[in-house]
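Asker: I've put the structures underneath this note.
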Structure I
Amino acid sequence: MPLVAHSSLPTFDRLRQEGQTILSPDRAMHQDIRELHVGLLNMMPDEALAATERQFYRLVGEANQIAQFYMHPFTLPELKRGARGQEHVERYYEPFEQLKRDGLDALIITGANVTHPDLSAEPFWDPLIQVMDWAQQRVTSILCSCLATHAMLQFRHGQRRRRLLAKRWGVYQHQVVDRGHPLVNDVNTRFDVPHSRFNEVGRDQFDAAGLHVLVESPVAGVHLAVSEDLFRVVYFQGHPEYDTVSLLKEYKREILRFANGAREDYPPFPDHYLNVQQQAVLDEYRDLLLAARGRRAPLPEFPERLIEAGLDNTWHDTGEAVVGNWIGQVYQVTNSDRRVAFMDGVDPNDPLSLRG
């Protein structure tokens, strides 16, 4: 499914350099292929804004070649941004009011950084709920990522996320627990998913909400679930969109927070992510950093490039397959008019009834 570069968003150039097919609007207009319009509500902070775009654009664009994708990024004004982040939003992002008028076939909602234990106390809570309310009425399917999953569970089902004893951080093995659902069709029955969070919604809470769990881990908990109708809302609690280096960059940020006094303890390694040799290199770096910190000397350079070369990605292809299955189902039931959620004959309460 090629992406259409219908704006000057730099993400398109980055993906093109990676070898992904990116169509110009002129070329897209001369192809007799159906278009799908996918919204991306990007709530991530400034330092992760563009990376999150690329990660989700990549997953959508690598799905089966049955449509042209017009991606529509937008955000919430209540999220505080610096000058650079605000400039990016103003230059490349679309107003939600415009998307409400034009319509969307599908919507992805990212996670966000939060400062309150209760999500309803966050300044973005009310506008986020407005987006979710509109989308459940007018969009064929919503894919919620991480914090968006927690927000939807609290808003729609009264299930509040729980604080973990320690941060769940690393790459964990998962198992498909319902092999008959279209979202996991032809997907490995066991696969890895990265997680990075301090809170979770447990299996008992998904069950109490009447949701249907598709993929879970004995260690990391539920990763993939769907709404009561099995399709209108898709819930990710892990991060299949992560780049190979995402956890390494997060680890580096935590080390810098330690060095700057923003956290008291030196950060542990992400689980099941680094091999023995990489851990040894990073242990040596920790000793150098602590010594430099004790002498109040300049900090040593983080050995990022040395570690990057040996990192393995054990999750992307399965994440791509799940998102591809999701997009394929949207394609089968959404209306050709993007302002209307379903084609004629599809029951919104049973949207998979036509799957055959």
Structure II
Amino acid sequence: MNYVQKINETLLSKFDSNYSALDLFAGCGGLSLGFEAANFETIGYEMEQSAVDTYNKNLNGLCITKKLTVNTNYQQPIDIIIGGPPCQPFSVGGQQKGIDDERNGFPVFIDAVKQLKPKLWLFENVRGMLYSNKLYFEQIIEELSGENYVIDYQLLNAVNFGVPQNRERLFVIGHYGGFHFPKLESHKVTANEAIGDLIDTVNDENKILTPSMDNYVAKYEKASHCVNPRDLYLHKPARTLTCRNIAAPTGDMQRVKLKDGRRRRLSVREAARLQSFPDWFEFNGTETQQFYQIGNAVPPLLAWHLAGSIKKYLEQKSYPVSNKIQQRKTPTFQMSLL
């Protein structure tokens, strides 16, 4: 099975779920998609409407449009809490304001854990939390440890889990003992395996770099002491996709080289494949909103690996099957290539 077949088939949601997951700051559903494929029911909360619409178009679970606060009341019973509290407060691009940033979602996440007392919780964030924001990270761990959880964390690179992209993120998991992170895969999927069939298709001439843009990129790379052009090299995985480098024509933009020598920016579908979104997964909103949904997401294939390990943990702990989430939707999936 090649890479495209794998994401199109493996990441289909299963409908006989035994366990439920609450996805906070769900975005377009990258985490939830991986968990649904591993047989979890999901319910999401997200404040950006275009991302909510994407989630509800593609997933079996329901995503609710809501800005979460420490006063949010979660009434549905769940087994686990997952989520990606906004990473901008802790990222270089977000100026690393950390705890003082109004976008900081950790108080909300901690409150949800204390309120619902899940069997396991997981959050994802940028690796900078372990460095420039280490003191605040330790405060978060101390706060959550008070709920009697064993807490483990690792920096995981998506490229080691079948995703054709070098993307290192921090994953922190609270459990009651016995959880093990998923095993790494030996084969690293290349950009060619992911989007080789799309490279020479030009659906939007506006994405072709003009001579002035090429000149701008060259100046940027020279100023950045870049040894090799930062084009997409098909024989190896892509560099990290971010909202900025896929949504805007910046000096750092993700770009491919055509057979005729011209270069162009990535399409939405190419970016989606490099993040391991299936071809049947359709994005709502403007093109910029779609790129932001992709750039902010946890790669669904990595989420699927994590969900598999979490399911094994829940089963080995002999936890009873929980009450089902009541807001379940009737699934409708259509295969399409955008």
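Asker: With semi-axes √(5λ) of the Cα gyration tensor in Å, for residues 227-314 alone derived from the coordinates and found to be 33, 16, 10, which of I, II does the value describe?
Answerer: Numbers: I: 33, 16, 10; II: 27, 16, 12.
Structure of origin is I.
Asker: When relative contact order in percent (Cα under 8 Å, 6 or more apart) is computed for each of I, II, which one produces 23?
Answerer: It must be structure II, since only it matches.
Asker: Looking at structures I, II, which one was mean count of other Cβ atoms within 10 Å over residues 131-138 calculated from, given that it came out as 14.5? Kindly include the intermediate steps, with their values, before the conclusion.
Answerer: Working: I: 17.2; II: 14.5.
Going label by label, the one that fits is II.
Asker: For mean count of other Cβ atoms within 10 Å over residues 139-146, which of I, II scores largest?
Answerer: Between I, II, the highest calculated value is found for I.
Asker: Ok, one more. When helix-only ellipticity at 222 nm (-39500 (n - 2.57) for each DSSP H run of 4 or more, over all residues; to 500) is calculated, the result is -11500; to which of the structures I, II does this value belong?
Answerer: I
Asker: Of structures I, II, which gives 60, 44, 38 when Cα extents along the principal axes in Å is computed from the coordinates?
Answerer: That value comes from structure II.
Asker: Match the computed value 4.5 of distance in nm of label points 7 Å out along Cα→Cβ at positions 83 and 283 to one of the structures I, II, and report its label.
Answerer: Answer for the origin of the read-out: I.
Asker: Ok, one more. Figure out for me which of the structures I, II the number 0.25 belongs to, where FRET efficiency 1/(1 + (r/R0)^6) of positions 123 and 179 (r between Cβ atoms, R0 = 35 Å, to 0.05) was derived from the coordinates.
Answerer: Working: I: 0.25; II: 1.00.
Traced to structure I.
Asker: Quick check on the output: 23.4 is mean count of other Cβ atoms within 10 Å over residues 35-42, derived from one of I, II. Which one produced it?
Answerer: For mean count of other Cβ atoms within 10 Å over residues 35-42, the value 23.4 is produced by structure I.
Values quoted throughout were computed directly from the atomic coordinates according to the rules given, and no laboratory measurement underlies them. Predicted model, so just to flag it, every value in this text is computed and none were measured. Cβ atoms are built from the backbone, for glycine too; each structure is taken alone.
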